[in-house]
Structure 1
Amino acid sequence: MSRKIDLEEVSRITKIRPTLLKYLESDDYSQLPSSTVAKGFIRNYSEFLGLNPDHTQAIFRRDFIENEQGQIVPRGIVDPINRRTIWTPRTTVLAGVITIFIIFGGYLFYQYKKLTGPPTLRIDYPSDRVQVTEPNLEISGSTDPEATLSVNGQLVILESGGMFIFRVPLQPGENVITLIATGKSGKTSSLARYIYLTTSQPNP
């Protein structure tokens, strides 16, 4: 809408204030109160200029849209000034503090459970209910480094990190090997392995 005419005369005929006519001339629709008002002004001004109001309104609808704040903005452009940002630097700091507290709280809870609960105990070898032919069986696994470990009532010295490896003698037939780990709290964890020793028969 670039036709050069006297805006005062146009204002008198169209009943549109000169200031608003300037906004229409410069396509600055953000200064208008709403898209409904803008469409009405565009229709009146187009009719005054001898333009097809349906055509000019179609161009307006194609290029502009009313945002959530009621302002008219170019279609496809988000207004960053009026849109509240959910994630802010303050939110980042708060999230960091909460994360630290969660990690620290989890560490304290883990230490509390470790001090007051039974120790961990794992046997890596052998599996349960296996048959062997050797009279001495090697057993390996791990427990808490500060726990005390006994095997069938005999104390076993732990290696670094709570690892253990030892050999036990077997009797022909079924052997029950019981491991008991005792923590500082006095609580215990126990595991058992049932091992079957088979002896080869001599050839006649």
Structure 2
Amino acid sequence: MKKVLVVDDHTIVRHGLVRILSEMDGDFEIDEASNGQEALIMFNCTDYSLVLLDISMPGRNGLEILKYIKRDKPMVPVLMLSMHSERQYAVRALRLGAAGYLSKESASHELQGAVTKVISGGKYLSPSMAELLAETLFESKKSTELLHESLSYREQQLVGMMVSGKTMTEIANELCLSIKTVSTYRARILEKLNLRTSGEIIAYAIKNNLSN
């Protein structure tokens, strides 16, 4: 019996993933978690053979949960799922120890193959993601010169929300954070990008295509 934990805050998406897994050959017992905190509680109480983990969740996001999993049970393979196909998220996840990175858009026809690969000890990248990572290798020198490469996932998330026109209060409410915490993230962004105002952050983000 292989135990699998599926973590996604969207019920429809989570149930879709469970359905795909249930159609696979093999004896799977599937648990579901709707947020990062719930996932950690379940993970600490159960020995899982695989974790399917959404990268974007309110509160503790998937990258934070991934760090915890790889720290406490590094042998458990984690397949990251995301609406983001951008290589910056994939590279970050893989560096943190993820066994694979899969876009939700391609999950319906790639998930079974990805699960088979990582649960047997391999790594999985879709062809499109492999191409993006190859481009990253060729552009590595250029990438090191970009200030925003030093931003954390949460800081990048904050920048994107600022570009979309959200206020600090709206951002705090959406991310389930205090205004003080959001202001701290903003201060760190200003420091890392050598900027002075929120307007300059937005201008930098648009110029460097960080708005998504």
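Only the coordinates and a few stated rules stand behind these numbers; no lab work does. The structure presented is a predicted model; accordingly, all values stated were derived computationally and were not measured. Cβ atoms are built from the backbone, for glycine too; each structure is taken alone.
Say we calculate mean count of other Cβ atoms within 10 Å over residues 19-26 for every structure; which of 1, 2 gives the highest result?
Structure 1 gives the largest value of mean count of other Cβ atoms within 10 Å over residues 19-26 among 1, 2.
Which structure, out of 1, 2, was distance in nm of label points 7 Å out along Cα→Cβ at positions 27 and 179 derived from, given a value of 7.9?
Attributed to the structure labelled 1.
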**OP:** Could you tell me which structure in 1, 2 was used to calculate Cα Rg over 2.2 N^0.38 Å, for residues 35-90 alone as 1.08?
**Re:** 2
Subject >> Rg and Dmax of the Cα atoms in Å from the coordinates reads 17.9, 56; which among 1, 2 >> reply: 2
Original post:
Thinking of 1, 2, which structure, once helix-only ellipticity at 222 nm (-39500 (n - 2.57) for each DSSP H run of 4 or more, over all residues; to 500) is computed, gives back -11000?
Top reply: 1
**OP:** Compare distance in nm of label points 7 Å out along Cα→Cβ at positions 75 and 107 across structures 1, 2 and report the one with the greatest value.
**Re:** 1
